[in-house]
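Asks: Read through the structures below before going on.
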Structure 1
Amino acid sequence: MTAWNILCDFDGTISVEDVIDSLLDRFGRPGWEALEQDWRAGRIGSRECMSGQVDLLDMRQEELDMHLDGLWIDHAFPAFVARARELQTPIRVVSDGLDYAIHRILGRYGLDNLPLAANHLAPATPPRQWQLTSPFQADGCRSGTCKCACVAQARTGGAKTLLIGDGASDFCAADQVDFVFAKHRLIEHCRAAGIPYVPITGFEDALELLPRLLDGTLLAEHPPHVLPAAAGF
């Protein structure tokens, strides 16, 4: 059986909702929407967007913790982690979100020991202010967490890589992995780019599909699709 590594997005994939969006909706000062529009239009990268948005958060530590304690993850994710461990398949959470939030949310499920690559959230001065740093950024990448670099690291030693994700922050990494379990916007990206994938609605699907990926069945059923070259003029 071929060795695999699993890279899994957090916001909207493991978590039911996007954590930073929920924080901005509740605690964001005016201006964060303009940054969001600039990011969606491609004028700035996600690292610049997120850093600016975190600067606009106005909340105490207790308010942050209380808010995070009301957020939930996909109910089948703990079982998926347990099954992957049984099958000796490592999982790393790779997120363009906030490390503190991910650790606190996963900690309620006893999963805060999962390896994590994410932006670092820390208190700033004065009180109620916060700052963002990106320890997993890479040269030439505008994301806070370079998921392509995480893919390259996961492939060291010859293991194949599975990406589980849902949105734009996963597009580049999806181009680099061997297979994708895709949700939401990532489904259309994989379809358009000819990337081997299966659509999932959540981790109940992923739990059922994982053994078939590891034994080679899914790869045989979903080979890479070579897109036709554009006609020259």
Structure 2
Amino acid sequence: MLQVENLHVSYGGIAAVRGLSLTVAAGEVVAIIGPNGAGKSTTLAAIAGGVSPREGTITYGGMGITGRRPEDIARMGVSLVPEGRHVFATLTVEENLAIGTYMLGHRSKTSADVAAVLERFPRLQERRHFPAGRLSGGEQQMLVIARAMLTQPKLMLVDEPSLGLAPLIIDQVYDILLDLRRRQGLSLLIVEQSTSRILKHADRIYVVRSGAVQLVDRAQALKDGEAIKRAYFGFEEVRA
């Protein structure tokens, strides 16, 4: 479904991503983990069209999307859930969700689409008339996932879904994401720092440090965590 090859991204001459390559198959959950500043979020931003790569190719569904506009990539079925739960604080939950339908052009279906998504999120249903800024951190994370669903994605890019959330709420967020995979065949590329949790849920894991992949393997093969620690902290270069 997704293939990234030899991706290089720089900000003002400073390299953030250096020759990164990865793949995501249909229906797969793939995780990118690594320390702060490793280039994880930049990789997602490049896939979603938010930043332009200096070098490399990004292919989605057999079509090149390198350098395309974010709205065009979203229409193709790639949706980004950004780090930090970016909601429109003064708009209601329903209004935030309606924004997720605009780029599709089906304005006549907006109310029906929003109502269908709210059925999947009972907590948001209860708070549909609340300003999004009054929601808890977990509720805001649910809101941005629900809003991304309204673009009808086949691949969802999720950046740090557990950031700043209590363990119980993190479990609820992951239950939602994995349920989307089961019910809709959604593919997931997740940036995460919670290694123990992602080992439980991912099919494959990429460990990224200093903008480059240091280790890639099946999550089951990495369950003892030792190879991840070596790659994550740079004790030695590890490639699989």
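Every number here is computed from the coordinates shown, using simple stated rules; none is lab data. The structure displayed is predicted, hence computed values, not measured ones. Cβ atoms are built from the backbone, for glycine too; each structure is taken alone.
Asks: Thinking only about relative contact order in percent (Cα under 8 Å, 6 or more apart), which of 1, 2 has the largest value?
Replies: When relative contact order in percent (Cα under 8 Å, 6 or more apart) is calculated for 1, 2, structure 2 comes out on top.
Asks: For structures 1, 2, calculate distance in nm of label points 7 Å out along Cα→Cβ at positions 43 and 91 and state which one comes out highest. Mind dumping the intermediate values first?
Replies: Values: 1: 3.9; 2: 3.0.
When distance in nm of label points 7 Å out along Cα→Cβ at positions 43 and 91 is computed for each of 1, 2, structure 1 gives the biggest number.
Asks: Separate question: One of 1, 2 was used to compute Kirkwood radius over Cα pairs in Å, for residues 155-218 alone, and the answer was 11.9. Which one was it?
Replies: Value 11.9 for Kirkwood radius over Cα pairs in Å, for residues 155-218 alone corresponds to 1 out of 1, 2.
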